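K.L.:
Each in structure tokens, the structures are laid out below.
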Structure 1
């Protein structure tokens with residue numbers, strides 16, 4: 001993200017330039033970084049922090065005519081018009097005809113988010129200056145006024161990154177250390193929610209130090225504690241990630257793919273079939289993508305923790321470990337619609353118990369009184385219908401709140417805990433010796449710590465990219481001898497690190513606790529019972545502090 005938003009104005013207090021606690025610059029060319037020193041300000045607002053945002057689109061919550069009219073007015077003044085995303089319009093049409101009660105429809109419509117693009121409005125002028133969506137957002141806020149209930153209906157579209165240590169939030173690239181919330185990589189921690197920082201943190205992305213590498217598994221396959229065909233419910237865990245690949249542990253009796261709700265795909269089409277099969281998107285180099293295998297690794301961790309679980313595969317982002325907030329919200333609100341229908345008794349859909357999210361972003365104004373993140377809406381709605389959302393804390397070794405994990409209720413936080421809602425749970429990472437992993441984000445919002453460094457789990461058995469063993473020979477008797485091929489995962493297992501993986505460890509632990517309740521005869525799947533049961537199970541899990 002080499003571009004920066006431009007403008008004048010003076011910050012309300014000294015501001016910092018983007019730093020290591022900002023998300024790694026996404027590779028998409030239409031992403032900018034908000035610089036507090038040049039960002040447009042409005043009187044009375046809080047300080048602005050560095051944050052990445054999509055340059056040509058905004059998010060709009062609800063279907064209030066006042067919101068749309070005000071946004072169209074300020075866009076026209078800047079020479080632009082509103083172009084609503086076609087996917088959002090299809091979702092709106094499905095929502096209108098969904099078999100819901102009036103109360104449920106209103107509940108969904110109140111938090112439903114659509115993406116709108118800003119396009120030049122003068123057909124006679126082929127040359128135009130790109131829109132500054134941050135400045136336009138500030139103009140919208142001034143136009144509606146500080147006390148308007150519509151002030152928080154419009155927001156920036158942030159790119160979220162996965163968490164492995166590998167390059168992103170992993171220690172590899174995402175929320176693992178690999179590219180998404182894992183740890184994978186080499187001397188960089190490549191990815192998004194990546195481990196950016198010094199050599200000490202980047203170490204987690206190195207094979208042999210917790211980085212992504214193939215290993216052999218000699219243990220038994222996970223075995224359920226009760227007969228899954230007995231009629232007793234199974235814990236249902238939705239994994240919103242890169243998709244789940246081929247592995248003997250993850251057959252159709254364990255993982256459901258190609259999910260829909262009222263004809264709408266639950267996930268986003270994020271990669272070609274070839275990339276999903278091989279983990280490679282660049283045919284000219286053939287390297288394994290930063291977050292390739294991220295979703296499969298997470299599914300394997302959940303299966304190890306809870307062999308009884310039914311895992312829902314919701315492809316949300318590609319193997320680069322990056323997703324626009326608008327796409328993430330779309331997946332979550334479709335899942336929320338499906339959950340409402342499931343709790344209503346629609347037998348086409350099984351109620352979800354846990355959602356595993358290994359990604360995150362940093363907000364530009366988390367302390368401002370007008371901060372009202374649109375991402376929170378579908379998460380709270382899922383919690384209201386009995387879903388425990390478990391989110392990785394991030395791999396930037398910072399106390400700066402990363403969302404959605406920082407939506408977890410905590411002292412001084414913006415989200416309060418309510419008895420009728422299952423709260424978001426934020427998870428940081430531990431090393432194998434029990435110490436806190438050096439890359440793990442931390443703060444009062446991180447309530448749980450779970451193993452997240454040098455974990456062993458599943459990889460697609462189809463992965464064998466262009467890297468080769470550093471040493472290889474054929475002896476005189478024809479025997480092939482070699483060092484380890486660093487990207488040949490045909491064994492089906494590998495090592496990885498990142499808070500990306502600590503989150504599904506907790507998600508699987510929670511699912512296993514629920515499986516015990518189901519095994520003992522607690523089969524009430526009603527909304528209120530599900531909320532109370534899940535809150536009780538969360539309270540019973542080990543926390544890092546009282």
Structure 2
């Protein structure tokens with residue numbers, strides 16, 4: 001390992017151990033899209049995962065899986081057991097929309113504020129510098145292909161902003177001959193903006209397969225009015241019109257449905273519909289039903305590594321498919337868990353939740369930069385500055401914390417270096433570095449330090465890397481919640497719950513809370529906690545306007561009782577009490 005390189009610290013002692021590296025064939029295919037900082041992606045290392053919760057039974061030896069973590073690390077983990085086993089991939093990735101997305105937070109039974117927009121909790125950011133978006137997508141699509149079976153399909157959801165770029169990347173990775181369809185999702189019920197351009201009323205779903213063999217189940221839709229349909233048949237690989245002995249076309253006028261084409265007229269979710277969960281960019285189940293029904297069969301494995309609100313997983317379960325989901329946003333993990341628990345019925349396989357790396361430092365990556373500046377005691381600079389602040393004589397640059405910091409992330413930093421200032425400093429002190437830099441990241445490629453020093457040449461810079469996953473012992477990013485539990489008359493009773501971060505946000509809104517249950521989204525109880533994995537026997541996930549019960553009968557064989565209370569910000573408290 002060269003100077004400046006280091007292995008990524010994998011967190012807890014349970015995670016540390018032998019780290020494997022997986023290699024796969026270089027991607028081949030034309031045309032190829034080039035961008036600044038493009039790097040081939042031909043290998044990745046194995047990242048261990050920790051099982052955190054188990055819900056429901058196995059079915060035929062299978063239990064569905066949800067992973068919390070950077071999806072690049074999640075897919076690297078999955079390679080060990082699931083390489084070539086995924087039958088359908090559907091992803092609704094960032095669109096490079098240049099926006100941050102949030103949702104309105106509701107306390108149970110009422111709005112947290114009369115003005116719904118006044119208490120918007122940021123969920124995730126979709127703001128990218130130059131071409132880092134393309135490298136981000138390229139690496140994940142390369143890895144995704146390795147997980148796909150030979151008969152698999154990938155459905156990539158995008159819009160007009162990056163459609164052309166993503167199609168070129170998919171051509172390069174999968175080969176243009178395996179492009180199957182560009183599906184137009186048309187939503188005529190969306191309100192117009194009255195702007196100076198045509199209103200956007202559609203998204204695109206790009207369908208590619210891994211090989212010449214794939215699953216394609218026709219989707220039928222009712223016809224508004226019966227009419228004669230020409231009869232066709234595939235002969236020697238070519239579809240031909242059928243004719244009678246006299247040469248006349250044959251027609252079938254009895255059909256009440258037709259095959260759906262590549263334009264799908266499906267409404268967006270009504271803001272007040274029961275299906276609407278308040279998660280930004282949530283997609284309708286009808287859309288996912290058509291994707292999954294078309295490109296997979298019952299029992300197939302469906303994978304969504306930009307899981308969001310969990311629509312893919314919920315729909316896959318309803319259609320009898322197995323599923324794996326992943327997201328780095330804790331709000332997405334909690335919301336998906338809640339949806340799946342509410343949807344579970346007899347005959348459905350249960351699911352497990354896993355973590356890959358230690359991302360519980362930040363419940364909300366969008367707020368991470370501000371939290372880091374405060375926790376590291378960085379002296380902030382202006383918003384337009386190249387660096388985020390200064391600390392102990394070093395210029396501080398906070399790298400994206402919702403993914404592994406890569407060499408591609410350095411290009412904008414290097415491009416912003418003031419060459420004239422560097423030259424003057426070098427002339428004045430040739431043996432001293434022209435700049436001392438502190439990179440703050442949350443997981444990073446092992447050669448990040450060496451790469452920045454290399455890119456800065458001919459100038460000498462002094463680079464230090466702080467990896468929050470490794471160097472977190474003296475940092476505090478959020479106030480822990482508190483809870484008061486007791487056993488009374490044979491029942492576990494939650495007497496009070498204090499979610500500190502939520503209470504602080506509510507106080508800023510001058511909101512008064514009637515009782516603690518208004519702040520709680522769910523309660524889970526494991527009556528015999530094994531010290532590692534939560535296996536709840538009580539799952540109290542109330543409806544939108546209902547409250548958790550808060551007291552639960554303790555079984556006679558209870559041992560160490562583990563309680564998990566999750567508030568409406570998706571932040572959880574966990575603690576034990578003896579039965």
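All of the numbers you see were taken from the coordinates with simple rules; none came from a lab. If you're wondering where the values come from, they're calculated on a predicted model, not measured in any experiment. Cβ atoms are built from the backbone, for glycine too; each structure is taken alone.
K.L.:
Comparing percent of Cα pairs over 29 Å apart, for residues 86-245 alone across 1, 2, which structure shows the greatest value?
P.N.:
Looking at the calculated values, the largest one is 1.
K.L.:
Please compute distance in nm of label points 7 Å out along Cα→Cβ at positions 38 and 406 for structures 1, 2 and give me the label with the greatest value.
P.N.:
1
K.L.:
Out of 1, 2, choose the structure whose coordinates give distance in nm of label points 7 Å out along Cα→Cβ at positions 318 and 494 equal to 2.8 when calculated.
P.N.:
2
K.L.:
Further, regarding this structure: Can you spot which of 1, 2 the value 26.4, 96 was calculated from, given it is Rg and Dmax of the Cα atoms in Å?
P.N.:
Structure 2 accounts for this read-out.
K.L.:
With FRET efficiency 1/(1 + (r/R0)^6) of positions 422 and 454 (r between Cβ atoms, R0 = 35 Å, to 0.05) coming out at 0.70, pick the structure among 1, 2 it was computed from.
P.N.:
Working: 1: 0.70; 2: 1.00.
Derived from the structure labelled 1.
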